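**Q** Structures incoming, each one as structure tokens.
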Structure I
Amino acid sequence: MALVRVFPTTTLPRLASTLSLRTTTKFMIRSSNLQLKTQSNDSRKLVLEVKEKLEKDHHSLPVGRNGRDDEDMILWFLKDRKFDVQEAVSKLTKAIKWRQDFEVSKLTEETVKDVAQTGKAYIHDFLDINDRPVLVVVAAKHFPKAQDPADDERLCVFLIEKALSKLPTGKEQILGIFDLRGFGTDNADLKYLTFLFNVFYYYYPKRLSQVLFVDAPFVFKPIWQLTKPMLKSYASLVRFCSAETVRKEYFTDETLPPNFRV
């Protein structure tokens, strides 16, 4: 004789609600997984479309890492251009040509050694508390009249490449810190600042998570007012803060950049 379990009448609504919730949750998970799979397939199709266009219309561009067939790079630029294929092709073409002309692949510690020894910019040994590689610029050590702008630009690009090579798995962006303590008119360089942000905007899109302008003196304000309109969307990434804020909000005592240690 089969046994039938009888539930109290007060339990039945709760049981029905629980079963309904489980069914709904399972459906939501399956639906979410299906949506992610669909998005992945769509992204893959767009990557291949961009790849084919680059091969057909820009066959002379180099291949390999950071070349016209680098699918990770293609996907990154598609995301930047909101998956507009033609815009991604256009921006990628310019970026790859620039890398070729600038000879980015030939930049090494040795080629930028002399300008790096000034200490005007470096990649910090530790990540910040959000696991971002950190590019530090010490503005008081930058003297544009006494130094070759081309050397500064090469150092800039080399350090960006180095920072990106330190990205942990699952992380995609870096933190920039401009230490403006001691900044004076002799350190002002609107052209270099514009170059730096243009490089990020055109050739390393969405790689910059945030930029800290630390202890900016009054003399820096007119430079910022001139530069801000040129930065486009990157202006919103800038935060003016104190050295104390850097210490408390971005690093631990053990991971502080050397020029912020007390």
Structure II
Amino acid sequence: MKKRNLLHLITLLVLVFFITGCGARSGKKYRVGINGSTSRQWEHIKKEAAKKGINLEIVYFSDYVQPNRALVDKEVDINAFQTLSFLNTFNETNKQDITPIGTTILAPMGIYSKKLKSLDELPEKAKVTIPNDPSNQGRALKLLEKAGLIKLKDSNGKIISNNDIAENPKQLEIIPLAANQLPQTLNDTEISVINNGVAVDAGFSLNQAIFKEDKLAKDYINVIAARQDNKSDENLLEIVKLYQSDDVKKIIEEETKGNSIPTFIPLSEIGF
């Protein structure tokens, strides 16, 4: 009788363990919104998630507007495409509160040209294209300032736009455009300030930039973002762990050839 009771107890404990371990992974589908340049990373994560009973679907976007809209509208559960600065600007502009649940990479922004080998060759009244979304537009203008091409007004922490240019000694024509269009403008402009992921998708390497960010602030760390209502979902946090693995680190390094730097740091280090 004692052996039978012991057997029943062991069976019960095994069932409890199984239910506890797998209950949250009962077949619910999770959707991640990404840009194309990170597809190999996420295909690997999808396979690894499946081994843990997590059904992950990858949703591809071609711009920087749709992924956060889709997250807010619950069309995706998380996204992975943006810097912390971009996320903060989106929240401020749209009165939203999406939040990072993990860090991913640093991806330096660069100034590219098909016509010039150095910014010293940049003529007066040259055309310069930059991203038109508020966060990356400000980031691009700061890079142009760092390159000595313009001087900006004191922003006092606010979002920077072309209206904040205080000095433009070469009278550059600075044209904001959708980020994914910037590589195509290089045939018609002298320089373009291009986001790292867009540049990689267009076949550029960071080594081809004639000027680039060399010391990134934590605002420019890329993050995996979720909503307030699902930020603690254990399966989403497991997906973050899968991203921050040695295997994915290796894929990033191979795929981007040094253009992106795996940056897996605690959220507390970026203020969360």
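**Q** Out of I, II, which has the highest value for FRET efficiency 1/(1 + (r/R0)^6) of positions 80 and 160 (r between Cβ atoms, R0 = 30 Å, to 0.05)?
**A** I
**Q** Moving on to the next point. When mean count of other Cβ atoms within 10 Å over residues 64-71 is compared over structures I, II, which one is greatest? Could you put the intermediate results ahead of the total?
**A** Working: I: 14.9; II: 20.0.
Comparing I, II by mean count of other Cβ atoms within 10 Å over residues 64-71, the maximum is at II.
**Q** I have 2.3 for distance in nm of label points 7 Å out along Cα→Cβ at positions 72 and 176, calculated from one of the structures I, II. Which structure is it? Could you put the intermediate results ahead of the total?
**A** On the way: I: 2.3; II: 1.7.
Label of the originating structure: I.
**Q** Taking percent of Cα pairs over 31 Å apart from the coordinates of each of I, II, which one would give 34?
**A** II
**Q** Quick check on the output: 27 is relative contact order in percent (Cα under 8 Å, 6 or more apart), derived from one of I, II. Which one produced it?
**A** Values: I: 14; II: 27.
For relative contact order in percent (Cα under 8 Å, 6 or more apart), the value 27 is produced by structure II.
**Q** Quick check on the output: -10500 is helix-only ellipticity at 222 nm (-39500 (n - 2.57) for each DSSP H run of 4 or more, over all residues; to 500), derived from one of I, II. Which one produced it? Each step should come with its number before you reach the end.
**A** Values: I: -15000; II: -10500.
Structure of origin is II.
Rule-based calculations on the coordinates, nothing more; no lab input. Computed from a predicted model, the values in this text were never measured in an experiment. Cβ atoms are built from the backbone, for glycine too; each structure is taken alone.
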